[in-house]
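Asker: In what follows, structures are represented as structure tokens.
Nothing in this text is a laboratory measurement; each read-out follows from the coordinates by a stated rule. From a predicted model like this one, the values you see are computed outputs, not experimental measurements. Cβ atoms are built from the backbone, for glycine too; each structure is taken alone.
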Structure 1
Amino acid sequence: MAGISATQRRRGVRVEVEGLEDFEKDLRKFKRDIEALERFYVKASGYLRDRARAAAPTKLTGSIRRLPSRDAAAINIVRSPPRALGVFMGAKRRFGWYAQPKYAQSVGRQFPKWVGNQWEPGMSSGKPYHIGSAINAAVPKIMDMFADEIERKAGIAAFPEKGGRLSDHG
């Protein structure tokens with residue numbers, strides 16, 4: 001290292017990059033925007049609800065509600081009418097009038113076999129009756145919607161002067 005004094009070597013080299021502070025600030029804002037997907041989850045939950053309702057028996061469509069949160073898109077099956085949960089998820093035992101002792105020997109089933117509540121959309125086993133296939137079919141669309149939302153947010157972060165558009169043609 002000819003030409004550099006021992007004092008200069010101990011001090012190190014200082015490099016200043018123009019615009020680095022603004023770039024870091026924009027990255028932090030982008031990270032916050034990516035983490036704040038509540039609006040997307042509302043939209044995705046509505047899409048899931050609509051797909052499930054389209055596959056559900058007509059009298060039970062109102063029991064399927066969207067259930068967005070800060071971290072996920074989901075739907076919920078409410079107990080109105082009371083038989084809705086049994087129709088979609090099945091049951092292990094009898095309920096209501098069919099639970100009376102005089103029906104204990106009946107071989108008929110009030111609801112299909114219980115499928116459990118550990119099913120994840122996209123899985124084929126243990127899916128809810130009537131609506132499971134419709135929700136599974138919606139998963140690729142939801143993933144595309146998610147990718148579009150991330151791309152939109154990235155465009156806004158990268159090209160704020162163009163309103164987030166990647167080109168003038170978009």
Structure 2
Amino acid sequence: MPKSPKTRPKPKLKTQRKTQPEPVSITTKKSYWIALTLIIIVAASVYAYTMNIALLNIAILMVAIVVLIGFIGYIRVTPSSMPTTRRATFIFVGASVIGFSIWAAIVLVSNATGFMLQIVSSLGDQFFIVPSLVICLTVGAFIGDLIGKNNKVQAYLFSKLD
């Protein structure tokens with residue numbers, strides 16, 4: 001009787017795992033950022049009323065907080081084709097160079113025209129310096145992100161790195 005060649009059983013193909021979609025984060029929804037902004041505005045207004053803080057002071061602080069929350073929400077919700085490190089680089093340079101330059105120009109011009117004394121006497125130092133700096137840095141970061149979305153700028157700055 002001739003020997004039959006031993007046949008190995010064919011190995012079972014591993015079932016490919018289905019790629020599961022990433023869980024949806026609440027911070028990627030615009031409604032989250034709108035609700036957060038409204039809650040902070042209401043809470044700060046109640047706090048300001050109970051602590052007898054001037055309406056103008058709390059309004060200036062609220063503008064700074066709303067601008068900051070708006071920018072963070074924009075970054076979180078808006079998709080980007082850039083790698084995260086490049087986007088962070090543009091945001092950092094925009095905030096530190098462009099934003100600070102805008103703030104320095106505002107402070108220097110308002111100081112030269114005497115408008116600074118009027119603002120500081122009615123608001124106080126911290127109620128002008130800190131919120132205006134936060135607003136200008138945030139605007140600069142937004143400008144930096146917009147510059148970073150330009151493909152020509154990316155090609156010029158990062159062509160040798162790729």
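Asker: With relative contact order in percent (Cα under 8 Å, 6 or more apart) computed per structure, which member of 1, 2 shows the largest figure?
Answerer: Structure 2 gives the largest value of relative contact order in percent (Cα under 8 Å, 6 or more apart) among 1, 2.
Asker: From 1, 2, which structure was mean count of other Cβ atoms within 10 Å over residues 51-58 = 12.2 calculated on?
Answerer: For mean count of other Cβ atoms within 10 Å over residues 51-58, the value 12.2 is produced by structure 2.
Asker: Identify the structure, out of 1, 2, from whose coordinates distance in nm of label points 7 Å out along Cα→Cβ at positions 43 and 115 was calculated to give 2.8.
Answerer: Among 1, 2, the structure yielding 2.8 for distance in nm of label points 7 Å out along Cα→Cβ at positions 43 and 115 is 1.
Asker: Still on this structure, I have one more. State the single structure among 1, 2 that was used to calculate helix-only ellipticity at 222 nm (-39500 (n - 2.57) for each DSSP H run of 4 or more, over all residues; to 500), giving -14000.
Answerer: Corresponding structure: 1.
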